[in-house]
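In what follows, structures are represented as structure tokens.
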Structure 1
Amino acid sequence: MDLGDLRTQIDAVDEQIVDLYERRMDICRQVAEVKIETGKKVFDRDREKEKIAKVKSLTHTDFNKTGIGELFEQIMSMSRKLQYQLLTEKGTIGRLPFIGVDSLGDDRVRVVFQGAEGAYSQAAMHQYFGDAVNSFHVDTFRDACCAIEEGSADFAVLPIENSTAGIVNEIYDLLVEFENYIVGEQIIKIEHCLLGVPGGRIEDIRTVYSHPQSLMQSARFLSEHDWKQISLPNNAFAARKVAEEKDPSQAAIAGEYAGRVYGLEVLKKPVNQSDTNSTRFIIIRHKKEYVKGADGISISFELANAHKTGSLYHALGFIIYNSLNMTKIESRPIQGDKWRYRFFIDFDGNIGEAPVQDALRGMAQETINFKILGNYIQVE
């Protein structure tokens, strides 16, 4: 028998598989109708375990046993996705608890940012809300989250990731801890400058102040000089210190915006080695709402069977199956639960769209501690 004959046989078997698959999906549709009438849950973990064990027992080799187990996990996953879709169409699951709004507010909103006057967070705030926005600043990211939770501010502006240094871990943890939600984002190009007192000279500098990440991002430039490097919690703090002490032997690495705020002179720019360095800021508030034109969604969840093969794949399958585009995935360790992780996912979509609702509801049913972190207009 030649290869062509064998392929013909495979084609015939594949046609039977497709026919059986469609018959199975039709029965699953009927199952969904029964569950709608009786109010039963889509995901029956014990039933699926029993089913997989049974079909694996019908095989004759270890290789086929493993393969048939994986195959039926996929088939049952697709069956559940079909059932979730039908439940959404019938309106059985209910609406998601987010309200679509035409805009985020008017000129009377109050905004909080972390850091001092002149921080990149303040620059991001002004780009998003305008220069006339009513604002105040706090010392820590937690303080900013508390401010909107208690109502002293309507929005907070927080940095969530840098294109060079990566994510800001604390922000991800705070998004889970607080009932605050992402409603917007702003991207700021980071161009670090060497700032000194008016009339200062580079050759007079002995000490440089900045945030640790800014010092790291400017390491190539700093390696050319024998300067003492001192870390501060925020670039704006560094600029303010140099301005207040008026010492020509001191300089700060910060943005040109901070230099203007504190009346410092730009002695050199840029000093960071990457010319594509940008920081993404999120706009959060203590309300479950989204602008109707929102096109980006952020979620978090934990896996019920964290160490089971394919558990993350099956959770993300709801995004794939609904033809949605995942743009980011991160993980953070769960405090007090060794070697377990919480996942953070970004994908394109609007909460008002049916495929997005299907994906969100499916993931909510099959993961634990699922949370929609926000729906917002993405910035390129």
Structure 2
Amino acid sequence: MLYIDVTRLYNNQRLGKGATGVDKVSYAYIQAFQNRACCVIRLPKQWLFFKPTSSEKLFRRLLNNQSISLPKGVLKFLYTSPIRGEQNFYLNTSHSGLENVDFDKILASFNLKGIYFLHDLIPVDYPEFCRVGEESRHILRLKNMAKGELVISNSRYTHQRFLDFCHSQNLAMPNAIWAHLADENNVISQKTMPDIIMTHSYFLMVGTIEGRKNHLFLLNIWRLLQQRLGSNCPKLVIVGKRGWECEQVFAILNRSRELKQVVVEINHCDDAGLQQLMLGARALLFPSLVEGYGLPLIEAYRQKVPVIASNIEAFQEISKGICELLSPVDGEGWLNMIIEYNKKDSTLREAQIKKLYEVAEKLPTWEEHFSKVIPVINKIYNG
């Protein structure tokens, strides 16, 4: 039996938190494996292993974004532990809980073998962009992953960094594969657009406001755009909740009278609203200093929306040579590119849109993703 850990999704839905890129991967894996898996929720002092019929209902409520609460008498819906005598596997797609130093021992006590999805090694490679202590916690997560049966990465770049980490720590190399992520693949109509789409030219930036996303860089670019273009300055629409250690960015967003005229901050936006915003944007801006993948880039591609992004390794891998790639510290380059893409007759923008139509059928799909993943899991499962 395969047990899918839905603890993070359960907690997020219970607290009313929106889905992140990590969560979208988790939903995709539930969709792919729900007919052959049960779910598990980790509580502080107990793991809850749901029986097949109860798992089916819980998976369905998670996928439909319906409220979830554990009913009274919940134990009748559960196994106290996985069925003994079976080959049992545990799938964690969110990193959640893997910082527990005894995690492998807990799995062993339940006769479970781990299968893990790895999103990035950013806390290890770039601890300056993370909360204090996150580097040591992520090292524990990676070490626990290395003890598992399989590690699935979202890109060749992340996969290679994981192998490098295992080598540097003298860890035994686990089975490891990589497969690109897909977007939701559901293009919506352009009706009910927000007012900003109807009245202003704008560029879009998507992601939690944190240091590695490089929001401060873009805000400084927009100061220069205001000086250079005056009343013709496009708006910058920032979609994403406020994160950590970005006090200077928050201060600018809160108190800059000049930038308040041209910068719009949207902290909460569902998938449909985000797609609407993408459809009206002159381009998606993605100036990150580091990423493990970059799902908004693929989402923009699917909508035939141009992208201007940083030339980091992850984007070089997934961009297919279509979007504009610039150094994330090249202020003049970004300034000039945004001015060019803001022109109604921009030849560069039209050229990128043409390329996006040409590669529309070649973008990553979940079917393609799981065509790489499922045979490997089946081999391990039957081994």
Structure 3
Amino acid sequence: MGLQLPPLSLYIHIPWCIQKCPYCDFNSHAVKQGIPEQEYIAHLLADLDQDLKLVAGRTVSSIFIGGGTPSVFSANGIGQILQGVKQRLACSTGMEVTMEANPGTVEAERFAGYVAAGVTRFSIGVQSFQAAQLSALGRIHDCDEAIRAAELASALPLQSFNLDLMHGLPQQDIAGALADLSQAIALAPPHLSWYQLTIEPNTAFASRPPVLPADDTLWDIQQQGLALLQQHGYQQYEISAYAKPGHQCQHNLNYWRYGDYLGIGCGAHGKITLPGRNTILRTVKIKHPKGYMDISRGYLDSKEQVLAEDRPFEFFMNRFRLLEPCPQADFTAYTGLPVSSIQGVIDNAVRQQLLQSTEQHWQITEKGARYLNDLLTLFID
């Protein structure tokens, strides 16, 4: 029973941002003395050249340019990157190309330039529309800039765009959270990412924790917000992702379905299936820009194989973020393991009402989504 190739995506990391937000645990670096745009682009493409042997003959189905804040790069720079990628890799027709953007770096001409360069979808980091919350979160934009960014995206010939919104913010009450969500809905994005603020280790918030809403408040925000989204035609398809029909993020779907992805750029992670070797490979690139652009070191920081015994947990840790049914055939195809190897765990999850099982599919229940960590823990032992 051998591994089969899943769809392939490409992740491109641009690490710079205007300033580091206190909740952010991503690999991002505040701009201090200008951005070496052309130098970094050359390294990105050289990094890709070194990885091409891992994906020979395969077609890329989506690209995601994340950060940091990729919109600190010029439209010309983004165009150079995408042109370089398309010269090196086969890309599917109508491929989704997502780029993260900060409302504080958005200008009409700049946005149009990104689209002309090949971007087909923006993910705009709004986080909140309230001045006090934006200040607490360390964001550089204000409410008006967030609204203007969404309106600009609406007017461009894009496949889609996403607004990224948080709830459970410092001192936030139910009315404030729902007001943010209502404002986002009023801007009619085809896709909304709506998720609770969490305090991550090694962030400014971790060293000086803000006062967050009580658990009962957080639960009410989640339930009332979900009802509001459904009322306006947004379908939840992932724990924190909501979309109008036909506007699910294809890149994220491939990631959560345990698909493959090349990762290029500072600190970028990759997952590549090599059926001929019965191997799933995980790669991590050098994290700091200075080290990454040191040509004497190469770009790879670490490379490791996913052991057969770790594959079930990895597969379901991704897959159960999605609310859609999971084909049992995907488990066998993308882990190389028989369903019989996890049948006891599946039966246990069904008994606990965390999972529903049919002859061909598994699907997480409402209880399973709420107690996702408990469900995933079953696959560790």
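So distance in nm of label points 7 Å out along Cα→Cβ at positions 60 and 172, computed for just one structure, reads 4.2; which one of 1, 2, 3 is that?
2
If Rg and Dmax of the Cα atoms in Å comes out at 27.0, 90 when worked out from the coordinates, which of 1, 2, 3 was used? Among 1, 2, 3, the structure yielding 27.0, 90 for Rg and Dmax of the Cα atoms in Å is 1.
Only the coordinates and a few stated rules stand behind these numbers; no lab work does. None of the values given here were measured: they were computed from a predicted structure. Cβ atoms are built from the backbone, for glycine too; each structure is taken alone.
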